[in-house]
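Okay, got some structures for you below.
Values quoted throughout were computed directly from the atomic coordinates according to the rules given, and no laboratory measurement underlies them. Because the structure is a prediction, the values reported are computed rather than measured. Cβ atoms are built from the backbone, for glycine too; each structure is taken alone.
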Structure P
Amino acid sequence: MNFFEQFADKLYSTFIEGARWTYLTDGLKTTLIVTFFAVIVGVILGFLIAVIRSTHDKTGKLKILNFLAKVYLTVIRGTPVVVQLLIIYFVIFASVNIDKIFVAVLAFGLNSAAYVAEIVRSGIMSIDNGQFEAGASLGLNYPRTMIYIIMPQAFRNILPALANEFIVLLKETSVAGYIALTDLTKGGDIIRSATYEAFLPLIAVALIYLIMVMILSGLVSKLERRLAKSDRG
């Protein structure tokens, strides 16, 4: 039996036999679901925190909310996401029969929100104060100035950074197996345990992540080129 025959036999015994490849497809589905909804949670909460912090920096208002936001950012950014995941599942929801996907979405969404908040805040703070004055001269109050003048400009500036944060989030979900959630990484681990073959399942998982990241990175690069082109125009 030559190398190619041996390799084909390994592929069959690892993935085809017993339809073990479904662990990867089912795990991929779970990973994408968790990532998608975690992105939504991260964006909504992150934008809210960013507005609170930037409003305090610009006007000195919202002191209590700004303090709470700073505590949140310090705790979330200062602790590993896997520890946050374990605390939410085994401590906060210890006595509740709760869906693991919901826990994963909550944990990764809360973690991502901290980084999204700082990205958005930096975008808002990069806008010249003259824009706020222009809004006031048009008769707009602070909230309307933020919505109609500041946020569109800030969002345009931070869009590539936000997209890269979502790529990072996709990869971070690989630790969801710590709460026994059968995501893509866990699916590969199940195959490894069943076949006592580590190389092929792990390489398959790595390749799937790599392909997804390359696709998303390509989209981000295309987005950056479009923004740069429109700026020149």
Structure Q
Amino acid sequence: MVKRTGAKKVFLKTGAYRPEVVAWTLKVASEAKIDVVTFDGAGGGTGMSPVPMMDECATPTVYLEAQVLKCLEILKKKGKHIPDIAMAGGFINETQIFKAIAMSNFGDGPYVKAISMARAPITAVMKATYFVELAKEGKLPSTFAKLYGDSPEKFFAVIPELKKRFGDDWKKLPPGAIGLYSYFVDRIGTGLQQLMAGARKWKLELLDRKDLASLTERARRVTGIPTNDELAEEEIERILAD
């Protein structure tokens, strides 16, 4: 109905409820041919959740993604419409992003097409703005100033890049925007590129479950991904078979 009114894409965002709700959500999303569904696990929230609800009253993200993937595999076997999936819920670094995407690829490309983030990038914006204000007032912590410098041009590592790209106009950029750019490009972007290079995967859609290993029996039980010793046994026998 929404698309008949002119909408080109329909997104649905939901939290981390019981497994039956996950199944019903994906069943309805499939029947309605929704384009993208975002599932938000603990500790994250739907944008309106109080912190105790996000941290203590929801399904942890890795458990939630495992439930989502099980539902999608069932829908796929039945030839049903499969919406793209975005995972959210406490993501703060490139390692978590790598694992969430890789975990969702059973061989035909990842179900998880995007990672939704809120508190971490918002923190980067707020901290960048705050530290620029401290610098202007000459109130930067002495340990910080000693390590990173006493002005934005010194403690923002991306300034040389921004100068090259924008010239003197870089000074018009809000501090929060510079902080956000630093976080997504320098931290997340560079870190993710390093992880992918180590896995010899040059595109996100090439990450798959073979790039992961479970460190505990519980992780194996939840995700279905073999432990290190199981992977070692399999690979050693394969290599030395002939």
Structure R
Amino acid sequence: MVINQYVNEKKISFIVCTNDERKYSKCLQYIRKIYLPKNYEWEIIPVHGASSIASGYNSAMKISDAKYKVYLHNDVYIINHNMIYDMLRLFKFHSKLGLIGVAGTKLLPTNCVWGAGADKYGKVYHYLPDEDKVLFTDFTNNVKMAGAYESVEAVDGILMMTQYDVLWREDIFKGWHYYDLSQCMEFIKLGYEIGIPNMGEPWCIHESGINLAGYKDAQKIFIKEYGKLLGL
């Protein structure tokens, strides 16, 4: 379901789900270094204490009139200072491109774990705090992308950018997993494309951490809800 038909086309909203003030403060420092195009404005909406990421993102989306929205975790630090320019260039020239991510897969495998997909795209820096080390992950394995972006079936939720408002499925995803892949499916159902930009360097650093609580249950819900759409 698409909402917010009347939007401010010169506005970008950064929506951050947060449960850690240190990480959120650091995330803000990076956002504020991003270059803002002339005649555009931005806002930053923190979502504290959400019962799920999908519900948190919905609550923020509904109060923002920004056409362009950037959804990210509080442990994601955007290092591409030109990200807004790059994002707008893609969205303005490709009206069917509804959602952009920084890592994803061309086709979801039968287990619907995007990282197990055969043809992955994107680049991310991962920061390992316990080792104080930054790792570079090139999901494309140095394969050169031909166009401005690669059309994919699913992207990871660390950083997601949209130019249309589509409700997040908080009705069925009540935790912290598969909200991202679900959102991709909802955009695809509406006829939009999902894309991974042709990045020279990664757009962000992700301070890695693993929380698998509820993952298997969310995976089963996802397959049940979207298996037919995916031909499973």
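Work out the source of 0.9 here, i.e. which of P, Q, R gives that when distance in nm of label points 7 Å out along Cα→Cβ at positions 75 and 91 is computed.
Computing distance in nm of label points 7 Å out along Cα→Cβ at positions 75 and 91 on every structure in P, Q, R gives 0.9 only for P.
Tell me which of P, Q, R gives 46, 45, 41 when you compute Cα extents along the principal axes in Å.
Details: P: 80, 53, 23; Q: 62, 60, 36; R: 46, 45, 41.
Working through the options, I get structure R.
Out of P, Q, R, which one gives 29 for relative contact order in percent (Cα under 8 Å, 6 or more apart) as computed from the coordinates? All intermediate terms of the calculation are to be shown ahead of the outcome.
On the way: P: 29; Q: 17; R: 25.
Only one of P, Q, R returns 29 for relative contact order in percent (Cα under 8 Å, 6 or more apart), namely P.
Identify the structure, out of P, Q, R, from whose coordinates semi-axes √(5λ) of the Cα gyration tensor in Å, for residues 83-218 alone was calculated to give 41, 20, 9.
The correct label is P.
From P, Q, R, which structure was distance in nm of label points 7 Å out along Cα→Cβ at positions 27 and 187 = 1.8 calculated on?
R
Which one of P, Q, R has helix-only ellipticity at 222 nm (-39500 (n - 2.57) for each DSSP H run of 4 or more, over all residues; to 500), as calculated from the coordinates, equal to -7500?
R
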